[in-house]
Every structure is written in C-alpha cells, then in structure tokens.
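Below you'll find a set of structures to go through.
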Structure P
C-alpha cells in the first residue's frame, strides 16, 4: 500500500483535472469507478461479508498504514470513526496544496456508494481541516447519529475546541449529492 504522503498531492490534482475536463460528474465517476469499484474492491468484499467486523478490520489496517490520528468505536449496530488528524488532508494543508475545492468529499464519494451496496448508510461531517466523523449503520436503522461524546466519549472529534459545528453534513449518505450544507 502506498502511504498517503506518496500520493495525496497527485490525487487532489487529479480530482481538479478531472473536474476541469468534465465537471463534477466526471470526478464522481472517477471516485466510483477507480476507487470504489477498482482499488477498494477488497474493502467492499470484506464489509459485505463481515459487516461491522469487516469495517473494524479494514479501517484499523488502512488508518494505521496512513498514520492517521483517529479513534474508532463500534457496537453491534454502529461503526464510528472520529478523525482528528487526517494524514492526507493534513499533508495538503501543510504543503499549501489546494487544487480541488472539496478534497474531503472524495471519502464519501466512494465510501457512501460502497456502504449502500453493502446495506449501510453513513452520517458524516467534516471541517476541511483534516477532522471528520462518520457513523455507519444498517440502512434499516433509522436512528439519529449519536450526540457529541455519547458514543466515543472524550475522543469525539466534535468535542474539540476548534470544531466549528456543522460544516458539511451527509444525511444518510449514499453518494456526494446526498449532502446538505449547513454552513
């Protein structure tokens, strides 16, 4: 696996190049085809086969490889990630690399459709500063996301002093078009 520092600048540049060539629809097609259907098909297979246990295995391995500053929590019904330091977005910020308008969107761009195919939905917010949270549950579970601190305690990214409140909100995300902006 290539580390985030080896590819994230090129990754972001690719998103902007695709947007300039064919608009946001082409970027979404790239996220779906090149990431979800190709490079991350192993994640889809694991999560379809093992559900939340598969999510725990996949993200524990992937986020450790990327040296992410995160905390994950899981119950039988919900898998949650609190990302305090995204290594990919952090690298872009640290190096002043800003090509694509919403680099953070790419996670939900491939993970949302993958989860939909596996029978899950995602509630999600991100700050554009390398912090976000996700709660993933069965599509049949209509529960609201947990309140700050309820699921991950003091590790909840929303309890950070610099958490701005809702920035981008994905209500039952299945693809990037499902978002509503609260900011």
Structure Q
C-alpha cells in the first residue's frame, strides 16, 4: 500500500511539474507522451493545470483549458471540440458517499460537449454532461446535466437564458498566448 501511495504521489508531482512549464507546446507534448492525456489538434492547456487520472482525460481539437484548472479524469473526463474553459475551473469525477459507513468513493464521468464556454472558477460535479453550445457563468456549481445552448448560473447552476445558435467558427485553443 505504501509503495502504491508513493507512486501516486510521484505521478501527481510530475503532472504538476508538467503544468508549470512555460511553453504550451512542451506541456502538450509531455501531457500526451508522459501523462497519456488525449489532446486534439490545436488544443491548449495553459499553465497550472492539476490532473488526476490523466489517462482518462480527452481534450478535443481547438479546445482551450485555462490557467489553474483542476481536471479529475478518474471517472472519465471528456471535452469536445472548440470548448473554452476559463481559469481555475474544476471538474470532479469522484466524490465520497457520505451515507456509506466506509465513506466509499463513487466515480462518474463528465462530458463537456462542443462549443461550450465554462466561466472562471466553475465547478462541475460527477455524472454531469454539459450539452452542446452551453455557457456556464463564473463561480457556478453544475450538479445536473444541461440542455443544449442554455446559459446557466448559480449554486446550484440553473438555466437563466438561451444562447443563439450559430454555425460557430472559432477555435479558442488555436492561438495560445506564448509562455502561459
């Protein structure tokens, strides 16, 4: 047990080290080849990302993951194409069952579909699907799956509006800011 805990701790330190490197090109290379994160073309992870279960994290083409995001892939974490995740957002695919005598951990996947915008410091909890085109306002906590093109805000996040449907053509991750 101690060896397994030590190895897991070393893995967490390694992913934090990769996340601190001052080049998105080097970070993406190491995330793909060392941490085994699946990263699509023109996707960018900015500095300070913290990861758990990196082998179960998939980031679609053109997606941008902001500074200091928490990415928990232990239950499966998938970002679609051209998703914009703002700084310090957190995606948790595991939580404890507070009713269980042993406080067991429960895992459930998170999916963020194409063309979504996740605001700064948003928290997304296990088992949630954020549907295509959704916008989630800053500091919201998403506890339930959303409807396509909805605008959500609050704790817990509730639908407050509708996003206009377009033939979107942006790629938030395609032109990263150097050394961030």
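Supply the structure label, taken from P, Q, corresponding to FRET efficiency 1/(1 + (r/R0)^6) of positions 104 and 160 (r between Cβ atoms, R0 = 25 Å, to 0.05) with the calculated value 0.10.
Structure Q accounts for this read-out.
When helix-only ellipticity at 222 nm (-39500 (n - 2.57) for each DSSP H run of 4 or more, over all residues; to 500) is computed for each of P, Q, which one produces -4500?
Q
Thinking of P, Q, which structure, once Rg and Dmax of the Cα atoms in Å is computed, gives back 16.2, 53?
Q
If we compute distance in nm of label points 7 Å out along Cα→Cβ at positions 120 and 136 for structures P, Q, which one ends up with the highest value?
Q
Ranked on relative contact order in percent (Cα under 8 Å, 6 or more apart), which label among P, Q comes first with the largest value?
Top value of relative contact order in percent (Cα under 8 Å, 6 or more apart), among P, Q, belongs to structure P.
From P, Q, which structure was mean count of other Cβ atoms within 10 Å over residues 112-119 = 23.0 calculated on?
Answer by label: Q.
Each reported figure results from applying straightforward, stated rules to the coordinates on display, with no laboratory input. Just so you know, these numbers come straight off a predicted model, no measurement behind them. Cβ atoms are built from the backbone, for glycine too; each structure is taken alone.
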